[in-house]
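Coordinate-derived values only; no laboratory data. Owing to the predicted nature of the structure, the values given are computational and were not obtained by experimental measurement. Cβ atoms are built from the backbone, for glycine too; each structure is taken alone.
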Structure I
Amino acid sequence: MVLGWHREPAAWVTLSRRDLVRLLDEHGLHPSRALGQNFVADANTVRRIARLAAVGPADRVLEIGAGLGSLTLALADTGASVTAVEIDRHLLPVLRQLVEPRGVRVVAGDVLRLGWDQLLVPAGNHPAVDPDEPWTLVANLPYNVAVPVVARVLDEARTVTRLLVLVQREVGLRLAAAPGDEHYGAVSVKVAYHATAIVIGKVPASVFVPRPKVESVLVQLTRRRRVAVDPAAVAPERLFAVVRAGFAQRRKMLRRSLAGVVDPAAFAAAGIDPAARAEELDVDAWGRLVRCDPSR
């Protein structure tokens, strides 16, 4: 039992602000600025996220950055098999006491370093099934690692077919941006290569402890059956090297920002105006440009 609590951990459906603050105080815990920790302290918000994730008893869920388990408990309440990842060793004992009685599997470590064979394993109360069974990622991602975490999942974890992430508003707009949008950049192209993405809701700063200085949004990503550019025709490494070069000098025309990177003949062959700028090209156009580059 967690000291000072009047209920067994298994009784908790989720945590209120009062619950979360009391947990922090009783265990001498403080949100880590270095880890970008902002805990969701609102039961309605985590239930809303669990509902939007559309998961249930037949589903496998990976949660990254579980914190003290507010969202974890709401996800477990759906009946899904939940694997929760947490890097903060100070939080882990409390997290385990709260969520493991609900059948949640807790993994300690950095999701950017852990292997997928350590992460994509069903919780103990659910039988092991086909290793290709799809997973859903649901997470309140720390602001400082949101983009690399989403990129790594999309690049490496093919069985994660859906993502619902709570991120800083600016990050969310970048993930879901389309060509011509002011937030459109290299990460937007990366997302579009693997998935479709849409901002599906706002989350006010008032539901977090501590309260952040920025707004947050929920972004839903759905993995494509096939990536947008055939990797047999265009190597992903080459494609994204060109994309990064183009956006590194986004105010310049492509013929200048990609000088020495792409052969000038590629523009005409791909049907792309060399006077265009990086934010004007969708993922298909980037793929054509690289495919038509005789120097690749």
Structure II
Amino acid sequence: MKITIQKYNDAFHSKWNHFLEHSINGSFFFSRNFIHYHKNRIVDHSLLFLNKKDQIIAILPAVEIGNQLNSHSGLSFGGLVHSDKYGSEISNEIFIGLKKYLLENKFDEFIYKAQPFFHLLNQDHSDHFNLLNLGATIIKTDVSFCISLSENFNPNKAKKRAIKKNKDHHGISDSIPLFDFYKLLSLHLEERYDTKPLHNFEDLEYLLNAFPENIKIFGTFVNGHLVASILVFVFKDVIKAQYICSNEQGFKYEGISILVEYLHDYYRNEYQYLDLGTSNDGPESLNFSLARFKESLGAIPKAILTYRLKI
């Protein structure tokens, strides 16, 4: 198969989204409507891979950072997206062609944060093989803590007792207003980590309006006051807790734990995992206190790999 590589431009907007919608491993993360919200903060250098009939056979969301092509520093992960008409031989051709493209366009390196293994049950992993075959190395391994949604909710004994003791204090809603959520989130991050949300209010407002089926906000109330909240991203097989926040009263009454149990029951058997996110303090270290909390809820760590290919 003869493959050509085309840099994305706005003329491909509809074709990109149509291919993504019908792909086997696509994510709403890679929709041009999602990528659009931070277009002023990145230099987009996404690629389309075309066959000899100029039909799209794969797409790669990516950004340009100096002499580096990165898939994808502006998102939680990147990765090659393809249809079900795909196999190891085509994958091999694509990555050989990609390396040639990078060389011709004077890139020094390619950074590839692969889609998490646990995101799609039928995910093709030939990208990992082909990157290693071309000389790439794994430069980072994140771990995301996941709870199975096909099994009973199974926190440890201490957490189970704490949830049972405090559950009657709570009233739960699956439609928390963004303003209330963002106020609680900002307070949580400032007080506990001296930082601010990755997304500003306007970003989240845009994304909620653009992807109402993929972004939801859950919260729990004590005495009529919002004390804990979780914003989730809904993928094909995974529910990802993008933001988890609580105030002191929420911690006192186990608000986050009770919300996690609620999310488990809410999405049970429709999806594979509830992903509580990473617990990294830095590139090579874990926040073990946060990891222990997630593990107390029955979550187990699952790897997300990042590769570097020197050109």
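Say we calculate FRET efficiency 1/(1 + (r/R0)^6) of positions 140 and 268 (r between Cβ atoms, R0 = 41 Å, to 0.05) for every structure; which of I, II gives the highest result? Working shown, then result.
On the way: I: 0.30; II: 0.80.
Comparing I, II by FRET efficiency 1/(1 + (r/R0)^6) of positions 140 and 268 (r between Cβ atoms, R0 = 41 Å, to 0.05), the maximum is at II.
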Point to revise | Parent structure of the calculated result 64, 36, 35, given that Cα extents along the principal axes in Å is the read-out and I, II the choices | key: II
Check your understanding: For mean count of other Cβ atoms within 10 Å over residues 164-171, which of I, II scores largest?
Key -> I
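Figure out for me which of the structures I, II the number 3.9 belongs to, where distance in nm of label points 7 Å out along Cα→Cβ at positions 20 and 132 was derived from the coordinates.
Details: I: 3.9; II: 3.0.
Computing distance in nm of label points 7 Å out along Cα→Cβ at positions 20 and 132 on every structure in I, II gives 3.9 only for I.
Assign the value 22, calculated as relative contact order in percent (Cα under 8 Å, 6 or more apart), to the correct structure from I, II.
Values: I: 14; II: 22.
Checking each candidate, the match is II.
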